[in-house]
Structure I
């Protein structure tokens with residue numbers, strides 16, 4: 001809210017102008033993973049974020065191996081090749097937050 005006092009009136013009346021504030025827009029987060037990997041190459045998540053309101057966006061990352069969270073990799077973009085094995089299924093979850101709204105990928 002923006003207030004602007006009305007000057008020049010000796011009656012003691014104060015005028016207030018209320019500015020409209022647009023609602024916050026949720027941040028945008030994109031995640032890209034390689035289409036195929038093998039156990040000789042690190043698995044790297046390419047993550048980008050933006051916010052239409054120019055709010056700073058914080059990113060949280062979780063990796064799941066065969067459906068179970070691999071906590072040692074929290075907030076890391078890379079799964080080292082030494083952790084990859086035949087037949088494993090890796091999932092990357094990304095959460096973006098601009099302080100008001102959250103988006104998950």
Structure II
């Protein structure tokens with residue numbers, strides 16, 4: 001292999017690795033922002049979880065069913081599926097975070 005070929009191959013390898021590094025840095029920065037947001041929303045999720053199925057929640061459903069709440073608003077929080085799905089999605093994502101973290105630690 002000539003010096004020019006070696007230099008060309010070396011340059012290609014460096015460019016490839018530089019692209020990987022740049023993509024990883026960008027991805028990690030974006031993920032950290034999203035993770036901070038996910039973490040911050042856990043208190044709100046706890047509030048929603050406590051409300052879901054509570055006496056207050058059932059009273060609110062009754063008021064909705066009786067037409068005592070203002071029209072034209074979103075009341076999906078009074079349905080079982082939307083709240084249950086968000087709680088389940090949060091749980092699933094937490095498990096996935098643990099699994100990804102475990103793989104990273106194992107392979108470090």
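Bear in mind these aren't lab numbers, they're just calculated from the coordinates by the rules spelled out. Quick caveat: nothing in here was measured; it's all calculated off a predicted structure. Cβ atoms are built from the backbone, for glycine too; each structure is taken alone.
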83, 21, 16 is what came out when Cα extents along the principal axes in Å was calculated for one structure; which of I, II is it? I
State the single structure among I, II that was used to calculate distance in nm of label points 7 Å out along Cα→Cβ at positions 41 and 89, giving 0.7. II
Quick check on the output: 3.1 is distance in nm of label points 7 Å out along Cα→Cβ at positions 73 and 97, derived from one of I, II. Which one produced it? II
Among I, II, considering only distance in nm of label points 7 Å out along Cα→Cβ at positions 33 and 65, which has the greatest calculated value? II
Can you say which of I, II returns -28000 when helix-only ellipticity at 222 nm (-39500 (n - 2.57) for each DSSP H run of 4 or more, over all residues; to 500) is computed? II
